Structure P
Amino acid sequence: MQLGKTVAAIAALALVAACGEAPTGTPAAAPGPLFITNGTPTGSAYGNVGALLFDFDENGTIDGNDVDCTGSLISPTVFLTAGHCVDFFPSNAQLYVSFAPDLFARRIPVIAARGFRLDPQYGHDQGDLHDLAVVFLPENATRGMTPLQLPPAGYLDALSAKGELSGQLFVNVGYGYSAARTGWPAFGYDAVRKTSKSEYMGLTQAWLGLLMNTSATGEGGDCYGDSGGPKFIDGNPNMVVATVTTGDYPCRATSWDYRLDTPAARGFLGKYVALP
């Protein structure tokens, strides 16, 4: 989700970020700590996970106020994010990507994208939203960075068939909001890349479902602004298996993430990157 002041009201309606519609404000009193979402700063870790940005406030400076979504580098020139992060932009919109761990730091490195593509099937089928998009980066802009791997076809199905997903933790990485654990929903934001873990809940033909009820699991989750960000199986930070798509409004219960090992996802991604 973007934070630009001049278009905040429009974006709140337009963006379907990681947990449904965008928060419309924070109440004066917000009981409970703000730690359910991506509670630990990554520092230099997960350097191939970045933020998708747009100059929402039209001030010519790209920083933490311009965050649209999170995404992953899947080739030296291809950045993967969620379809709903770009579907409202005109085709000639100038997007940016930064892999800085703190987007409010001074003089963060920012890459001007060459363009983007939305999955043409996005939004046509509520059972399979095809919620994917790729952003194209200039040659050599990510020199020295190691792109993330994509999963083989049917990867999560194979793990499920062997009973290896039950109780499995997944790692979330993103630049999104924090969420109050209890009481009136409240959402904190500091534009820092953070990580948390969520417990496996279920698998469907298109979706990976994760639990993010901290009181029940002792773990965390994701929230607004983490859309498009990667899901890793705990212990394998090199392979992104799904991208953040949606969840519940207060970011307290569940997260539904678009699988990358399905024929639909591979059919789109295979046009732009080599698939395993």
Structure Q
Amino acid sequence: MSIVIYYLSGTGNSLHVARELHKRIFKSELIPIVGLLGNDTIKTDTDTVGFVFPNFCLTIPIPLHEFLQKVDLSSVQYIFAICTRGGSKSEAFDYLNILLRRKGKQLHAQMDVNMPWNYPFGKYNLVSNNTEERMQQLEAEMQKKLDIFSQCINEKKAYVEEKLNTDFQIPGWQKALFSLIPKSFNYKSHRYMYQRLLRFYADSNCNGCGVCEKICLSRKIELINKKPLWKEDVKCYACYACINFCSKQSIQIESSIPFVKAYTEKNGRYRHKLATYKDIAEQR
């Protein structure tokens, strides 16, 4: 019986980790999460499943939440998960366990993996912080961690990291605030932010190539008169595929949050060097 690795990736980090894990797991197969969301129910007959996904605003991505609402895990006896992140704090596993417990399941093995920063919103510049030296260091650390983690999966052992390395530190008052907020609220506030408070648009540098439409995991983008339109009636998955794979860096974000600026015009862009836009689009 094969081991199923469900994955979600917007800029290629989680895809790369999922591929590297796949090489190390006996009789495993990779299945994209987004491609299954059109089904009313999702059935798996294996006894071991895993999830590889990015940390989205301290919690799990919107597509993974929707997937867990539909999937039948009755045959599953062992569950593992890897959360890729830019070095920030994450509560993804806590919330993932909340959803799994509703199905009478739980995580048996979990691991965070630091990857190059791919979040162009805010003051964190992607070009100056994602140096070649840093990316090589992160790659080497990721490979070592996967060697350990994959062995636990192959042997169906429990695994939880005792101490998580957080390169990106948040102020103490924010840590205190986050500790008081229910895990479910973090997910809901994240979803609301990308549906109501942030607006994507293409500036005058857009050449109408259509990559953003092809790569949009939620199919929110439609090209009209060679200009991308973000449809109001389609939810955004906040995967940042469109903004990071735009060859002209013409896609920007406008914030309606008081006193919060997007800074995407000068933050640069990032995508994993081994991921093409077709790799991301094929998840659909």
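Where does the value 3.4 come from, among P, Q, when distance in nm of label points 7 Å out along Cα→Cβ at positions 64 and 248 is the thing being computed? Display every interim value, and only then the final one.
On the way: P: 2.8; Q: 3.4.
Answer by label: Q.
Comparing relative contact order in percent (Cα under 8 Å, 6 or more apart) across structures P, Q, which is largest?
Once relative contact order in percent (Cα under 8 Å, 6 or more apart) is tallied for P, Q, the winner is P.
Given -9000 as the derived value for helix-only ellipticity at 222 nm (-39500 (n - 2.57) for each DSSP H run of 4 or more, over all residues; to 500), which of the supplied structures P, Q does it correspond to? Don't skip to the answer; put the middle values down first.
Values: P: -2000; Q: -9000.
The read-out comes from structure Q.
Values quoted throughout were computed directly from the atomic coordinates according to the rules given, and no laboratory measurement underlies them. Not measured: the values here are computed from a predicted model. Cβ atoms are built from the backbone, for glycine too; each structure is taken alone.
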